[in-house]
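**Q** Structures are listed in the sections that come next.
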Structure I
Amino acid sequence: MSTAGSKVLVVGATGAVGGALAGVLHGRGARCAVAGRDAGRLAERARGWGGCPARVFDAYDMDGCAALAGWAREALSGLDAVVTAVGTVAFGRSEDTSDEVLEHLVAVNALAPIAVLRAALPLLPEGGAVAAVTGVVAERPMPGAADYSASKAALSAWLTAVRREQRRRGVHVLDARLPHMDTGFADRAVAGSPPPMPPGADLDAAVRAVVDALASGAAVVRPGTDGGLVTEARER
């Protein structure tokens, strides 16, 4: 998928990662439609991205999540790709984590992005793409964040299965398993406090890697052994 001239929906555009993704896509010539939770921030960012179409959504509203792709296709007169970068985190030992916290994590980290992407799949042409930011915890679950890790792993597993389903249609499915970054995300946990964290990865480099992977039709972006990010054409 060529980035320049492509029509892309970015969901979670008021967050640090989603906003950076939309900014890079816009900078590379994509026509974006953006969705986010914070109405004021969304409007401000949309103005900076050429006055692109913008829509407020709630991750707990599954019907609203499912409606985003259709809205974006109408607003952009077409749709080539959908990227989700929504999420929330909680910390604490598993026996100390409530069912309510788990329900919240699964709703925001798995059910909402799945609803967005599921509705987008039949709207995309051959060569189109869907992508989601999961996190390295999807493959390396983190002690002290078992429920958070499980919610991200659920989304990652869904992406892996859907990638195989969509192969004949030629729709690419990207799983962005990004490492910890100093975006303040961990400090906004819905429960618990973050443990000591290693230095965060570079946000700009991570976002560029995701956009490059989206354009190339890659399957996975993940941390490499040298501390950087690697892109894989297919799932291991």
Structure II
Amino acid sequence: MPPTWLTDLSWAALALAGASAVWIARDQWVRGHRQQMRIMEVVWPVTALYYGPVAVWGYRRFGWPKSPQWRAERRLEHAPERPRWSGVATGVSHCGAGCTRGDLCAEWAVFGFGATIIGLSLLPEYIGDYILALAFGIAFQYFAIAPMRGLGLRAGLLEAAKADVLSLTSFEVGLFGWMALVQLVLFPHHLRPDHAAFWFLMQVGMIVGYFTAWPTNVWLIRRGIKEAM
């Protein structure tokens, strides 16, 4: 079992992240600060599941100006100017939201079925995480790119794949490296999805993945493969 201090820290971090996600969701769907790009109404709360209050800060600074109602309340015709890096930051969050949803589903599925390869659950987790993250990631990109460019289903999915596969893979490289360190070195055979510490350390891994995906997103945006969001 993980040490008590880690368990306590994990529950606190998970509670804070959950509260952050609820706050963002309530602000959008109850207070009416709906996003101009609808898929971002999913991206922001999911990002809060691992970034917690940092996601709330990002949402208030970069998400609010994308809300027509928020601008109307302040009598602004256009969104305030924002720093160039914010487009990359939001784009990585968009990619990370797909990864996060895929990882959540896959981790519970692998745990529920007791799947192992060469006696380790880590390899099935990698496979499940990547496949589901790819599915969610491409879907998220499709609902961002297709409406923006006026694309049909086939063309939209192709462009979504071009924009997301490299970004998502870069995100998972960071996450998978962290997962290997945790499960093989720091807490070998001691952490499972029914422990709070498992999900707290997954939060850390997703933050690591966020930064390993950053350079790839900069490159994709500069090449025009992915839109700055």
Structure III
Amino acid sequence: MSTKILIVDDDKEIRNLISVYLENEGIQTKQAEDALEALKLLDKEVFDLIILDIMMPKMDGIEACMKIREERHMPIIMLSAKSEDMDKIQGLASGADDYMAKPFNPLELIARVKSQLRRYKRYNAEADNDKSIIEIGDLKINTDTRQVWVGKKEVRLTPKEFDILELLVRNKGIVLSVSKIYEAVWKEDFFKSDNTVMVHITKIREKIEEDPKHPIYIKTVWGVGYKI
């Protein structure tokens, strides 16, 4: 998937200059001549980074940055003809990740863009990896590799046992009925006399609980079902 950057500046020559340098690096660009147009584009398209001028009509870059930060987390590099420290501080305080004063060296801007993109993509990759690891007390499960540990000891679960445990863990604190567990894991209609779920819960407890008769992870809610 190619990288796409939004360039927001009321100066068409500056927009075009930045666009040429970025596209020479194989990066897609889209331009907006003011912040209001930029906000409309952000509602329609996904961008990896925004280059945002501060001094613009209708809405300045500081206000635009704050609005963008209410919902979005992509890097924002601010541009301004002002170079005073207070303007830089105000730009960064509004949520910008970097700041460049005009006139700027286009090659330096490209270098900063690449640096912010690397940082953002690394952060997203780490966040995605974190989502696959779920920890509750000493219990840890990796939903990607389908591994389970209690403390430092790895526990071997059958595929169905893992599916049940993952379902309960992802719904931590919520009581799931036996029928809901069965239908989610086996993808079949549940029959009231079926004790398959209970048997599997017993086996999971034997593997992850220190004392299966007094479980600390999988609790029975009598007459209702089970919960983590």
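Just so you know, all these numbers are worked out from the coordinates, no wet-lab data involved. These numbers come from a predicted model, not from an experiment. Cβ atoms are built from the backbone, for glycine too; each structure is taken alone.
**Q** Between I, II, III, which one scores greatest on FRET efficiency 1/(1 + (r/R0)^6) of positions 171 and 187 (r between Cβ atoms, R0 = 25 Å, to 0.05)?
**A** Looking at the calculated values, the largest one is III.
**Q** Given a computed value of -24500 for helix-only ellipticity at 222 nm (-39500 (n - 2.57) for each DSSP H run of 4 or more, over all residues; to 500), which structure among I, II, III does it belong to?
**A** That value comes from structure II.
**Q** Between structures I, II, III, where is relative contact order in percent (Cα under 8 Å, 6 or more apart) highest?
**A** II
**Q** Hey, Rg/Rh (Cα atoms, Kirkwood Rh) derived from one of I, II, III reads 1.22; which structure?
**A** Source structure for this number: III.
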